Structure P
């Protein structure tokens, strides 16, 4: 399983993500984002499933769109998420993500909110293949 490590970036936070493949990379990025938003993500139960379908011209754009979609859902639906299962496909013209996420409404008695994330930025965003799989770095505006 991949991982996501948070690093400081001026007034923002950065996520450095590692994954075996693109699906693992994007799922790890989602877990990393939720770990920035909720102090203890293990308190989130995957009670309700939602579908996600996104497309962008590049993998970098798709990563930003994916995290911004999750931020949007946290803010507008007042849900937090614990489970991410996605399929990522690439072609010369388009990158797509399709899958399911599961979580539950925010319950302040169980979910201690840590940071309010405003957006995932495209500033210094990198997604690249490595010898062991994939890595990404993305800055989130808090």
Structure Q
């Protein structure tokens, strides 16, 4: 009972509320990570996937971003257009999605898995990680 009184004390209530919110956000993040149906992979795993014939590499960056370089033989569909072009993608193939840093591609990977795509991978760190690993880039 003393702990509850301490936590609800006028001087302590703000800290208690912030702590509860942070704990809830942490739990939500852990649950969301467990429920995702795509896999985050690094550059080395992506290269290994590229040896397979049934892989589509999907660049979801904007057109102007591609001027800085892109992965060879990829398919370019800007993030805002992917939902409308799902029918142009083969859901029987493996999909490796990338963007600049990996955050937009993570969103699109989730979209794909919610739309009958079963083997979806997100390139952690995006094209930045690809370049940092000295992997080939087309321009």
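Structure values in brief
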quantity	calculated
Computed 0.15 for FRET efficiency 1/(1 + (r/R0)^6) of positions 12 and 60 (r between Cβ atoms, R0 = 35 Å, to 0.05) - originating structure among P, Q	Q
Per mean projected area of the Cα convex hull in nm², for residues 36-83 alone, the highest-valued of structures P, Q	Q
Given 40, 17, 14 for semi-axes √(5λ) of the Cα gyration tensor in Å, calculated: source structure among P, Q	Q
Identity of the structure behind 28 (criterion: relative contact order in percent (Cα under 8 Å, 6 or more apart), calculated), options P, Q	Q
Winner on FRET efficiency 1/(1 + (r/R0)^6) of positions 28 and 92 (r between Cβ atoms, R0 = 35 Å, to 0.05) once structures P, Q are ranked, highest first	P
Among P, Q, which structure scores highest (criterion: FRET efficiency 1/(1 + (r/R0)^6) of positions 44 and 116 (r between Cβ atoms, R0 = 25 Å, to 0.05))	P
Parent structure of the calculated result -8500, given that helix-only ellipticity at 222 nm (-39500 (n - 2.57) for each DSSP H run of 4 or more, over all residues; to 500) is the read-out and P, Q the choices	P
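Bear in mind these aren't lab numbers, they're just calculated from the coordinates by the rules spelled out. Treat the numbers as computed from the prediction; the structure is a model and nothing was measured. Cβ atoms are built from the backbone, for glycine too; each structure is taken alone.
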